[in-house]
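Input: structures, listed below.
Every number here is computed from the coordinates shown, using simple stated rules; none is lab data. Please read all numbers here as calculations on a predicted model, not as lab measurements. Cβ atoms are built from the backbone, for glycine too; each structure is taken alone.
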Structure I
Amino acid sequence: MLSKVIIPEILQPVAPILSQYLQPLLLWLSQLVYQQLLARQGQHPLVCLAGLLDFGPLELACADYQAAPGRRGHPVVHQVRRLLRAMLVKYWYDLSLRQLEERLRCDMLFRWFVGYGLYEETPDHTTLQRFEAYLYRTHPRLFFDTVLNQIDASVEDGHDRVQLGDTFALRANAALESLIQRLRHGAYNLLVSLQQADPDLYAALHPQLDEAALFGLKQEKRDFLLSREEWYARLLLTVQAVSACLALLAAEATCPAALTQPMAHLHKILADELAIDRDEAGRPLAVTLLSKKKRGKMRLCSATDPEATIRNHGPNKQDFGYNVSLAATLDFVREIRADTGSTSDVTPIPALLTAQAEHHDCLPDKLIYDQVAGTGKTAHEVAEASEGHTLLVAKPMPPKEKKTFGPERFTRSSDGHALTCPDGRLITRHYRSGSGDGWIFRALAPQCRGCPLLLPCRGSDRPPTTKRDIFISDYRPDYDRLVAYSQTADFKLDMKLRPQVERIVAGLVLHNGARRARFRGLEKVDFQVKMAAMAYNAKHWLVLLAEKEGRRKRPVRRRWGLPAPSQA
């Protein structure tokens, strides 16, 4: 550091003395400036957090990073304890890596919190990115769990009694692509992976690839300017070229393992979007777009981020990206995870409970969710994941409207081998359903003859000539328990808490960077939402402690009232 300091010519006579004492002088000056700064900023959140959060568990978990080499074999210069604090600041203020680099270089309070003196060189965005990559690969939930454990040691939030669940959309760091663009982009990703994994094989296959058919001409018309016939002709040409490329790689006995995923992406795009007519050799002859109902539910919409899909919550609520699920108390996020956008809202619920049991050894007595979770299957999965400890509280989903009697009108025997119809007739013939989650009870035509309930049961009052199948779900007892609990006074009190989770979701997406993905890929996006939840929890932790110590008053909700008359 001293070698970079230029000593003015007028001070050259005392240069040896300056060289000897410059380091202590700079250290003293840095401490003096920070002391004056902290005297004026004693209530700043970073100052409060520095004296509250123990970074020891974080430093211990990341101690192995100190021996990791840099990109060109250079040893790591910046200490792990500083890099950990820099990552916390990044997500506290929702900064990009370049913004964090600039703030560390120019903001004195940032430098003090992270641990750099005024004279020290701060890390650049590349160094910060390497450490962040190390975190999401080796310790993806380290920050979230550590901060939450320290919160639990100082604040009681009732997480073992009641928690609230919800989901929200996180938009992908990628743009939607048309079908032809997806195929071309996917093929490019595949060939780049091949070139990196096996240059010799790529050189051998390169002459056999039709570049114009795969990627189009440089001066060709944009897709949206083509007529319907021209667009289908270009699509067919692209599908033929992609299929030929896949066939060439499939014929290779030693295809690199790195190509497995990009090849699977291309196969999925073709299968989810198109009906392809092929000749005997497997060459595509014609292509037809599948209808919306026949398209894949988890279809790829961009080769830039193949793990992002469409989150569909209605005609005007479609987001391309990820579906984030959380379980929270009124104060803190207890668990959070990201799934691809097309994942159902109820699918991650058991995983939220399993993660809490695994990482925090605690489960709530109740998990309050919205009506989408009010099915017997979801209630059964919650009970199974929590080993019967957690009760799912949700408004039961109403049975599908039918013109004939539904399964709820039939009574099943205690041993499960017989069914009693509304007219009191016994149905004993039953089979396991194809889906494997219930039984089909079959009433033959002779059993129903002469029944006074033929019209509401079968839809016709004529003598029956066909069978009548009744599907009884394995989850019917769980659904019945949901219905029974929904009639109690406790259920009404639980539902009054349900809207409070929206406040937490708003805090995450508006102020903690959980609306747009900064990464691509499910693993990295899941790390991002856990860091966003960590920042939310830490901020609210400071607020609760300030209220507890009397340094802050919780704002009172403003209510309108009748103005008092002016005094004469």
Structure II
Amino acid sequence: MKKSKISLCIFLTLMIAITSFFIIHPEKVAADNIAFRAVWVASVYNLDYPKKATTDANTLKSQADGILDECKKMGLNAVILQVRPSADALYKSDIFPWSKYLTGSVGTAPADNFDPLAYWITEAHKRGIELHAWINPYRITKGKDAEFAKLPDTHPAKVHPDWVVKYTDGNYYFNPGIPEVRKLIESGAAEIARNYDVDGIHMDDYFYPGTDFDDAATYATYGQAFGNIGDFRRDSVNLLVKDLNEQLHAIKPDLSFGVSPAGIWANASSVQGGSNTNGGESYTQHYADSKEWVKEGWIDYICPQIYWYIGHPTADYETLVNWWTNVVSGTEVKLYIGMADYQAGNTDQTSPWYGIDAIQKEVSLNRTIPQVNGEVHYAYHTLFANQPLIDFYQTTYQQSTKIEVPLITDWLLNKKEHHAYMQGSDNMFRPDDGLTRAEAATIFANLLVDSQDKALFDSKEVNYGSFYDVSPTAWYSRAVELMKQCNIVSGYSDGSFQPNKKVTRAEFVTMAYLADKVTEKASANFVDIPQNYWALSYIGFGEKSGWVNGYEDGTFRPNETVTRAEVATIMNKILDRTPDNDFIDNHAEDLSSYIDVPPFHWAYYNIVEASISHEYTKQDGVESWK
């Protein structure tokens, strides 16, 4: 017999959303749920491409190559290129003129018959990157009257002035309620799908510019079937989305059609079924019923721009991600999250956006939600000017693409060997202390074996980076990642693991239930466990199986920290390990060296059983040590 050198620890567990801790079942989790990793490359105002308007083909090619190379290096697999910022084109079009943002003058083509979109598609595909064409559907100008005056006479807005509304911001927009406008937008998108090998068509969040849009005459003409102008406007945008879906997929069935609306569909206080937020609403302010598009299956993906941080007082990132998760659940529409990378790197230490911590937490949260299939970053010029952010994404995305590590499903608790799974230090066991979550993960990781009784800790390859606060070099990182890969544990809703936090009694029983692969449900009989309690069935099974007992007053006290003495006692029951009291008494001087656990301590024998590796025999349920 000898003292084990296995690190001291116990279990890790999960809580559901009401406790900001998720239980994730194996069948609901992919190895890497963030399949779509994209960046918006904006042409408006020359934010990203080109950095300065030019007709020179070589300059335009060089800038495209540079952007694509950086995207590839960072692990991105898609670029969303803005090809129609304002009723214009960064491609050869028979409908819209060449963009002033491309060549400096509206209608002026690049030199040498150069077609930027065709070049981007070819070079993106060479690098294994998808190219999605990003269009703004209704906007005509960003430069007000001066820009409108310079539009050529052949521009649709000049040919059909009755299709145009000058908004209160001084800019011009196509009127979404006019059927011919809808056909114009659809024809423009179809032209791209028909003439270019794009992987997707992407619309951003600019629909109606606001509630005071001057379309009363349009409503009077086309809105007789609607009780108010708001419903008419929403229906007008709905028809555009629905028709685009049909036309684009008729041209190219495998094309991906998606929309990136504002992050808040509607606030619950304003519209039934809205989110628990208090910000600007796309439903009532821009007349974009994006929830309807998802439910009707009119789009392939939805990419809400959730440009707030976790904990934002009026528009909490976590609240919105969960709301959108519920929207896409039960549909075939993929959910990509529009990330506010432009916010990161604030130099004010009091700002929530100071450094990159807020983004790291959001990215980690996304990975706890299987329905989140992708991330899209706004925008290239801000993302690639932030070196810490680049480094973070390189690590995050490249880890997910370097190796494919399958989920582990063939594991069992090792109940055959009686190795030590808990130890003290400095001759003390500290029976009344709680365990940290890092210690907890390590003990269970060491107890897991595969169907051939081979220790998982030694035999299974793991990925790293599941939690932003677990460094790959931490002593507990492999154990945490192994447990995550088994889908026994997940982190908190902010994407953290919180390795130094103590574990509760309810968490402990839940972890044991999941680790032992129990499927049976049972109801708990403790007076402080209501029938709607998140861990009711886990605690109930623990009670039924004799793992746990309550207190004399009939309570279980689920939220109290589980003590190390309690852990040793409960774990022995779970592992079917019975202390040999007589042997321990007869060899006390050799076995027990914990000065804080005397023989009369209530958990003395269980602590010795847990902390001493030994051989044993068992007959008629009675264990005898050797």
Structure III
Amino acid sequence: MPRATWPARMPKLAPVGELAVQIAATLLALLFAISSVLYLCLGYSPVTHQDYWRIYEFALNHTWLESALHKHAEHLIFFPSFFWLADLRFFHGKQLPLFWMGFTMLFLTIGLLLVPVWRDKTVNLTAKIMATLAIIVGNFWMARSPIIASAGFNCICSLLMMSAALAFVLLPSMGTDSSRRFWAISLLVVSAGFVASFSFGTGLAIWPSLLFLAWCLRLHWRCLVSIGIAAVAAVVIYQQVPPHVAGYKTIEGAGALGLALVGRLCRIAGGPFFYAASGWHEKQLSLEAAKSSILSLSCGGAGVVLAVVAMTFTMIRRDLSKSSLKLIGMALVTFNFVVMALIVTGNSLRGSRFQFEFLLPRYLFWSALFWTGLLLVGIQLAVSIQWLRWPVYLVALALPVMVSPMHYKSGVHCRLARIFAEEGAISLLNEVRDDQQVAILAPAAGGINQVYRLAEQLRARRLDMFADGLQDWFGLSERQVTRGRYKRQRLTGRCGVAALLQCNNGAPAARVTGRLWKRRHQVPHTLIVVDQMGLIRGIGHSFARFSENRFVDKVFYLNKTPTSVFFGYIRDFDPQQNYAVRSADNGVLSEEAVPVKIPKSMNQ
């Protein structure tokens, strides 16, 4: 090809390149979203866990209003608390309604963030698709699973982000000339700000963010005044709400940010880079590695500098009204920048025990959105700066690929964590003190004793793992619980006593593990352990270690072999007796019974 004709051919090749980029970005966004939905549905925590043992214990012993109007670990979670209070009251404390509520709010957050992107008439279709990809990856990255895979935590944080996104979307409309419309929009924006503020402690970051955005949008002074008054009111109310446990501190003055706090701010901002890089390692990197990571410090420092520069130029130019894409990008940057600053400062004020807590994966919920905002600002900037366009687009396309190993590992980890949590719930259901399994569910503060204490209340009220009433089967004949209904199910496998334990009343107990399956390798979910007299002595469950669907396991779990894992207990265990396991799904017993093998050493 002659050199003279090559520049003339470039315009003809550019549309083809843009089309290829659009198709690639769309496919990556769809694949990322589908995989995340599947990982969350198969890996969310189905039982009470972590801080919710403490929250539920307070809620079950106080009125609705008392439960909502108290801080939990220095956080006021007034609005999200009504979700689990309603769940305890109307849905037997099961986590599934909470999961779908949080899942819905996560979707709505993404939708609200996409509205300004697709409304922006100053950017082309390619930029909009790239921005959509960035928003989907930033919100659905499974490294954020400590929050989004927890029904309760996702209700908190997604409600906060959904309210903040709604305020960001509505804020430009406050510049209307109509007085009636102004007050209506102002009421909605302030209401969204209050919901964000009283959903979690970091929600207070909404007010400086709204003031910053209102200034950069060149809104009338009355907009700034109304937001400022609402901000003062929110902080005053927040300070006056008491903690639910004596000894917790309320918000204190942050003081001047020293070099140490700036360094910690850089590290929390660089968290997504550290965890994305750790996904490429065979072994999971520890918290100690995060403390000394140069990658998180340098990348986080670069991100903080870029954010400060972007916010400074935006404040000077006050040009956010020209591009709604830039508006939502700067909103995410500013809001999450303030959130991260609050986290670092708050942990430092709580003492040396908490000063490095900000490195934990749960804070990726905020730092991932911080980088999403920076990428959105970069995409908008690339539209007007030609030489920046393709580098930014390539970064956006490379993003899901670079974070995919941690995305996959976190999806697998969620599935395994769900199984471990259900195993802990089974020990509580059988009234067996298996500290090793219960520790998986226990909060850091109250420990396993709080779990055992609250489990008695859950049992008495038939909540959570006790809602189905399986605990009422103990001591009954197998014919009584199913009215003599048996069915040939080709139940087969093997199981045996793995450990000797004690029941809550001090009686001997045994942990039974193994592998059980039915016809066509279907997994039996509910199983009973019967003695030689046909009396029910224990309850167990069987789990597909990854997915029961071979296609799903092959595509999304990288061809992991689905393994049926049986886990159960025997109460009042007598090694001289014979025990067997039957399937009891849907109130029908399997004709087949798999014998429980007892090691010879236990018979002596």
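When distance in nm of label points 7 Å out along Cα→Cβ at positions 181 and 293 is calculated for each of the structures I, II, III, the largest result comes from III. A value of 0.20 for FRET efficiency 1/(1 + (r/R0)^6) of positions 101 and 381 (r between Cβ atoms, R0 = 35 Å, to 0.05), calculated from one of I, II, III, originates in structure I.
Among candidates I, II, III, the computation of helix-only ellipticity at 222 nm (-39500 (n - 2.57) for each DSSP H run of 4 or more, over all residues; to 500) that gave -10000 used structure II.
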